[in-house]
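Heads up, there are several structures right after this.
Rule-based calculations on the coordinates, nothing more; no lab input. Computed from a predicted model, the values in this text were never measured in an experiment.
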Structure P
Amino acid sequence: MTFKIVTWNINSVRLRMPIVERLIAEESPDVLCLQETKCPNELFPHAQFEALGYGHVAIHGQKGYHGVATLSRYPFDDVIRQDFCAVGDARHLSVRLSVGERKLRVHNLYVPAGGDEPDPEVNVKFRHKLDFIEEMRAMRASGEPDVSAILVGDLNIAPLPDDVWSHKQLLKIVSHTPVETEGMNRIIEEGGWADLIRQAIPAPEKVYTWWSYRAKDWAAADRGRRLDHIWSSPDIAPLMTQLRIRKDARGWERPSDHVPVVAELDL
């Protein structure tokens, strides 16, 4: 049974609903995970998603900031909204669904960006990010008996040297500093996660999912970073059949600065 999941930091779901509709028309995912929805729960566009075939919706919203949403063609249960760092931010959502005979836990995450100064002593946003990463170490790929897991989202860290346009020039830039990349690699190793993007596209090939709005010509400069991720539990990693980075979406009308990542698995 083919299962397709897409993750996308949409940077305001209501503002960019036209390109969400375009992505759905082109990809028709079984599960769509959005981050940075910037939408309180009561204003989420339920009717539009239901008209597109997504009758099962879990949201964790917040006015003007953050926010995650998981849209599914499959029914789900056991919805969890974890409050990382106990600050009340809407940054995590997980659901459990069944695909055929397989039970699947899907985590949808939006990790704090961390501000501009990579010093936790002077930058509270960076301190928050490091604390968030530390709490993520408790997330296990095999945390539930007989339940496979997928973790997706804008994790705001490019962990490998080939996940950024210049490893040397970005070592002191938030999202690629050693304390962040080492923290993410610990989460993957200790949690038993498989990095599906790098399984499909091994280093040293460059992989980016984000291009700054500040670039006058983002495509020509191509100074990107891999900030968006899809991980899985080891039991289903070998079942992945396709993975695509929808770089073309960065050039759509009124785009997000992130692009969708698409994974297909034969479950």
Structure Q
Amino acid sequence: MTKVIFITGASTGLGRATAKLFADKGWKVIATMRNPEKETELTLIDNIVLLPLDVTNVDQIKTTTQKAISLANIDVVFNNAGYGLAGPFEGATEEQIVKEIDTNLLGVMRVTQAFIPYFREKKGGLFITTTSVGGLLALPFNSVYHATKWALEGWSESLAFELKQFGIGIKTVSPGGIRTDFVSRSLVLTQHPAYDQQMTQVMAKFMEPERAQSYSSAEQIADVVYEAATDGKTKLRYLAGADAQAMYARRLEIGAEESSKEIEQLFYGS
């Protein structure tokens, strides 16, 4: 029987790469995005169906979930929609903070909650959520983004306990850097003049060409999503990408406090 995956945030980057990979592997893919009418590539793939979904729109989540369930016997829900908010927290507006949490955290929660009754009734299913290595450690000037990703990690770990009895799995995929247009497309910057010098210094470090060399392609991270969906393991976290694996291994090796000191030294020097 053909397996089916439901994907949020499938218009670009990791979501798009995952949709194409699963379709290539013979899965039926229900790919959702805010503006499916603008999509030109995924519409050409036979086993991909496009549906509209803005994860901050509660009513649309309900209608799209019901539509998806009516179209296919869904096996996996991949919560991938999200974006970055970077810059000084003092300069973040109320609108910026609320929108980041509404999309990255509450959006995942809403979509998951919409599908739980369906998976519970069929006594099986799997939720995979894109978090980040930034849900396991923190870097400068990403505080609100980290707040959403750390929250997703804790929420996922707790939710796994209560859903296990119904045969429902919970997994997270935590990428490091991905070579996409994330910075130009999915990154919002806050501003405050008191932090301009620090921000310039930190952003220069983030943008170093050598740093990007350790990043993964969206296709490589999609491979990890496929592994999580198909390996049959009761495993919560999948570190995705050599940089993410190295950073988290180092944190576990030396402990959280020393890890933070190393990160401070990396970005700010002595």
Structure R
Amino acid sequence: MADLWPNYDNLWQSTLHWRPNQPQETAFAQLYQALLVANQQVNLTRLTTPDDFWEKHLWDSLQGVAPWLVTAADEAGPLKAPLKVIDIGTGGGFPGLPLALVFPHWRVTLIDGTRKKIAAIEAMVQSLGTANVELLADRAEHLGHQLNHREAYDLALIRAVGGVNTCAEYALPLLKRGGQAILYRGQWTPDEEASLTAILPRLGGKLGIVRTMTTPLSGGVRHNVEILKVAPTPDTYPRLPGMPAKQPLEHRHRMPRSQGSWAD
């Protein structure tokens, strides 16, 4: 790993106040090699240079869970508890795989609707020998109604999947009360925040902190939108497959009687 990016220790420390230990560096190098091999069979990512892999896959995956990273070295810290995590729409295995390598005491489930991608990631996991990863070729709309997945997770991660209201509908049915979702976003606008805040009570959620980060190599902007699960999600959510993306939830407005009662 050091041969690929010898100066990145300082960037880890200066941006995330954490740096990987030697076993983690070795695991990251193995993940990079496994991704290159898998990408020859299935198009998992176009970002395959060492710099792109480090910044867009490793760093970006882990910056979303920065609050856990800074306490990872504290064996007695409150965030050392084992978490049940789900990565929704994992794509090439991110952010789930880097998290699984850094937090071996977490149980990380990666889901994606494309079976070829899940099969490729399974080969990567086998080459890494990672024991705390589960892979599912399925949709969040299905899992959200299965008893062994509904309201079963402590943390849900969603990166590059869809609009924020769609992501909230995917994630909140899967979270335990007291759990949280992290939505990985690029830009973040007041309109997006207002729209998300308005629909979250319908899903049992509440907007938490929105953290802003700057990518260390390219200077891009990242936002991590935290959603807290504060109440049970009604059984009607998530809606049928495809509906959350095609018809995202909208704020209900009170209309004059001549125009109907409630409109989504």
Check your understanding: If helix-only ellipticity at 222 nm (-39500 (n - 2.57) for each DSSP H run of 4 or more, over all residues; to 500) is computed to be -14500, which of P, Q, R is the source?
Key -> Q
**Study point:** For Cα extents along the principal axes in Å computed as 46, 41, 37, the structure of P, Q, R it came from
**Key:** P
